[in-house]
Structure I
Amino acid sequence: MSPARSFVDTVLIARFELLRALQTWRALALILIYGLVCGGATWSMIRVIIVPLENTLASALGMPSTTRPGAMLGQILGSEQYRNQLLNLFDGNEAAADLWLNTPPTVTFFVIISYVMVPFLGATTAAESIAIDRQNRALRFEAMRTGRLEFVMGRFLGQAFLMTVSVLTAGVIVGVVTVASMTNVNIPLLVTALIDVTPWMIAATLPFLGLGIAVSQIMGSPGPARVLALVSMFASWILLGMSERPRVADSLIWQSVGQLLPQTWSWDLWTAPERAGPAAILVALGVLYAAIGLPIFLRSDL
């Protein structure tokens with residue numbers, strides 16, 4: 001198959017995967033749950049963090065307290081108290097704290113929620129992508145029309161498109177909740193910040209989507225595939241913790257393990273001034289993870 005034909009097949013399969021997924025309740029539930037969790041977390045963050053900060057600052061300045069936050073947001077962003085909270089969030093990394101200091105707090109919180117939540121959603125959803133068609137034998141008809149490599153990469157790209165829709169939807173909900181819950185919102189700054197973080201958030205999910213696709217190639221039904229994807233997710237966090245232990249941190253083997261874990265580069269993505277490098281590595285890890293199941297998938301009887 002020529003490279004051009006391979007590319008076209010991959011894109012067509014990705015388009016089919018996205019359109020098919022958007023017609024299922026699982027994908028719609030993914031988008032809805034992610035959006036509602038991010039929106040609810042944003043509202044809670046405004047009530048629990050921003051309101052007390054504004055009231056504390058207002059009390060120090062001899063001004064009346066407020067029930068609808070936003071009037072003193074500029075002073076909060078410039079306060080030492082808010083910077084200290086960012087320092088605690090980023091484990092004392094002053095460069096990372098300064099990097100996020102002028103970002104709207106709701107956008108920062110949106111990124112934090114996504115950093116924790118999206119990998120699990122992405123891995124478990126992608127784990128169904130191929131396994132469900134292996135279970136109902138529909139896969140053999142699709143495999144007759146294209147190569148298996150194109151099929152796998154197309155499914156991976158389709159899941160990336162689906163996650164893009166999810167992140168965009170959640171970002172819109174976060175923006176609406178922010179504007180509805182706060183006063184004096186700098187809407188251009190809010191929109192710019194949401195647009196700025198979106199591609200990096202999508203890049204951070206790709207290795208976990210690739211992990212789900214790899215599991216989906218190996219397992220013959222979606223249920224066990226989802227379980228194995230979750231187990232693999234937890235295993236990656238355990239390996240990350242082990243690679244950062246003082247006793248093994250200097251080991252070349254454990255250093256290599258740490259470099260192959262997406263969490264390492266996801267953290268760099270949000271704490272380093274230059275994000276293109278970590279993002280490119282995350283994209284490469286996504287493709288690499290998706291290809292892990294290829295040797296088994298190429299030899300399997302569909």
Structure II
Amino acid sequence: MVPSNQAETLSGNLVPFVSQPDISMMIAQLQDTHWAHKTEQGLEMEVGSVHFRITDVLHGSSPRPGDLIEVPAKRVASPTIRVRNRSNYWNALRLNLNDNLILACRPTDDPRVWNAAAARQISSPAEGDVAAVRQAYEIEQFSGTGPQRLKMLAAALQGDLDLLSRYALDYLERQASTQRDSAVQLLHDAILSSKTPADRKVNFALALVGQAYLIRDRKADAVNQMIVGTIATGLVNEDDSARRSTWARILASSVLMEFSPDPQEASQIRSSLTRSPQNPPAARVNSVLSDVMAHATGDEKEMVSQLLKAWHSSGH
């Protein structure tokens with residue numbers, strides 16, 4: 001436990017805290033605030049505490065609904081400067097009387113005081129983010145079969161609740177070392193699904209080219225081939241020109257990465273990735289990349305040109 005008088009830097013993202021066993025997740029209504037002014041590194045700060053009434057507990061044995069808790073807090077005193085310092089999310093919250101928040105909290109050495117690790121402002125306890133947190137804990141604590149959990153994750157990725165979708169992505173990345181194949185398949189399905197919002201598809205593609213999934217040492221294995229094929233399909237299916245440029249950059253990062261210090265081996269790996277049956281027809285990819293390059297400038301134009309050469313050499 002941490003001392004009861006120290007305010008943590010607050011995150012605005014609840015997702016990473018669902019998997020942390022020392023976190024209690026709760027819905028809380030603000031009762032009052034107590035601030036003292038303090039200067040830190042030439043910046044005037046408000047340091048104090050926020051009192052909340054617990055209206056519901058989403059995870060954890062304590063506190064209980066109806067309990068009044070105190071949460072240490074610290075924020076920039078000036079509202080105009082505060083909005084530019086959102087890395088500490090205390091600066092982003094309104095903290096008005098009766099505001100409702102989802103709080104991810106850790107206990108302290110005082111049972112009445114809880115340190116907030118993350119928060120999300122909600123309009124009411126009936127908001128979708130509350131349902132998303134509940135469903136995230138259902139997945140996290142699910143004790144059924146692997147295929148059943150994968151079905152839950154697939155629904156979360158493609159569903160309407162953004163917070164739940166981000167949790168599913170976080171869960172898959174945490175399990176990628178042992179479940180890389182099934183995770184990439186789920187992200188492939190989500191990117192190709194008509195139910196998944198376009199911006200979310202881009203986020204999934206960015207995840208696919210991360211170190212958890214696109215593994216350099218695996219070269220042109222089946223999973224790396226699926227990753228490249230999925231991103232190429234996302235590219236040719238995208239109608240928005242700005243997002244097409246983003247898809248092209250993501251595809252370039254997967255195909256043009258240095259798979260081997262040996263130029264000949266690296267070329268062979270790229271050829272295997274671009275010739276994979278997972279990819280859409282080469283003519284479609286070349287056509288879309290040519291259109292992207294026609295509107296690109298500078299480094300982006302050079303990058304797309306290199307990507308086009310790689311795809312031209314696939315010759316299928």
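Values in this text are rule-based calculations from the coordinates and carry no lab data. Predicted model, so just to flag it, every value in this text is computed and none were measured. Cβ atoms are built from the backbone, for glycine too; each structure is taken alone.
Hey, mean count of other Cβ atoms within 10 Å over residues 215-222 derived from one of I, II reads 21.5; which structure?
Answer for the origin of the read-out: I.
One of I, II was used to compute helix-only ellipticity at 222 nm (-39500 (n - 2.57) for each DSSP H run of 4 or more, over all residues; to 500), and the result was -14000. Which label is that?
II
With Kirkwood radius over Cα pairs in Å, for residues 23-118 alone derived from the coordinates and found to be 14.8, which of I, II does the value describe?
Answer for the origin of the read-out: I.
For structures I, II, which has the highest computed value of volume of the Cα convex hull per residue in Å³?
If we compare volume of the Cα convex hull per residue in Å³ over I, II, the biggest value is for II.
Consider the structures I, II: one of them gives 2.0 for distance in nm of label points 7 Å out along Cα→Cβ at positions 159 and 223 as calculated from the coordinates. Say which.
I
Of the structures labelled I, II, which one yields 3.4 when distance in nm of label points 7 Å out along Cα→Cβ at positions 15 and 31 is computed from its coordinates?
It was calculated from structure II.
Given structures I, II, which gives the highest value for distance in nm of label points 7 Å out along Cα→Cβ at positions 47 and 191?
II
Thinking of I, II, which structure, once relative contact order in percent (Cα under 8 Å, 6 or more apart) is computed, gives back 13?
Label of the originating structure: II.
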